[in-house]
Structure 1
Amino acid sequence: MANQQGYFYGTGRRKEAVARVRLYPGSGRITVNKKPFDEYFPLETLRMIVRQPIVAANVSDRYDIVVNVRGGGIAGQAGAIRHGIARALVDADSEQYKKTMRKHGFLTRDARIKERKKPGLKKARKASQFSKR
C-alpha cells in the first residue's frame, strides 16, 4: 500500500521541464497543474507520451496521478511527466515495475538540453552568411 503520506512520489526531468508526480490509490484520473489531463495536453501524441509508463505497467485504473510541472515547453513537460510517473511506479513496487520501466527506457533521464549561444554567432551554431567580397 502507500507510504506514510498516502502516495508514491517521483520527480521527472526533460530539457528545462521539471515534473513532481504523486500516485494516489484511485481510479485512474490524471491531473496536471490542477487541470484535467485532456485539457492540459491538447495533442493526442503528447497524451500518448504521458500514458506510456501507465500502459506498460498495466495500471491504468489503479492510481490517480497528480502532477505539478514547471518550465520548458509542452513537449518537454510531457517527457518530464513520463519520467516522473515511471519513477513513482518504481517507488510504488520496485520489484514489479522496475524491469518493465527500464526495458522501455522510461527511467533513463534524457540529458539533451539546449546548447548555449557562442560569441560571434547568431545562435548556438548559426552564423551569418559567408561572403567573399
Structure 2
Amino acid sequence: MDQEKTYATGRRKTSTARVYISKGKGNILVNDIPLEEYFGREVAKILVMQPLVLLEIADKFDVDVKVSGGGSFGQAGAIRHGISRALEKYDVDFRKSLKSAGYLTRDSRQVERKKVGLVKARKSKQFSKR
C-alpha cells in the first residue's frame, strides 16, 4: 500500500518534532508509542489533539511523530506545531482556521541564560545593609 504522507517539523523550547500525516483512522504514534501511553498527563494529550479537533478531522488522519529534546509540555507543543504545519501542507484550505487559532506560529520563547554574579537568570542574592 503506497500512502501519501505529508511531512512537517514543529518546534517548541528545545523540543523538535518530525510529523508525518496520512489518511487513516485517527491513530497517533509518538516515538512508536500510542499517544495515550506516551504522555502521562491529560493536558499534554489535549494539546497535541487541538489542531485535529479544531478542523474536526481527528478520525480521518493517522499521525506518526518522532520527537526529541525538552520536557513533556515542550514536546506536546512541538507536536501540535508540526501537526498544524503538516495539515496546512496537505490542504491549503486548513490554513485560515489554523492561523486564526495561533497553531501555525512558532512559540519562540526560550529559557533565559544564567548571568554572572546572579543566582539564576535574574534572581540575585538577598541584600543586607549590615
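Quick notes
- Origin of the value 0.45, where FRET efficiency 1/(1 + (r/R0)^6) of positions 19 and 115 (r between Cβ atoms, R0 = 35 Å, to 0.05) was derived from one of 1, 2: 2
- When Rg and Dmax of the Cα atoms in Å is computed for each of 1, 2, the one that comes out at 18.2, 73 is 1.
- Comparison of 1, 2 by distance in nm of label points 7 Å out along Cα→Cβ at positions 35 and 59 - largest value held by: 1
Since every read-out is calculated from the coordinates, none of them should be taken as a lab result. For clarity, every value in this text was computed on a predicted model and none was experimentally measured. Cβ atoms are built from the backbone, for glycine too; each structure is taken alone.
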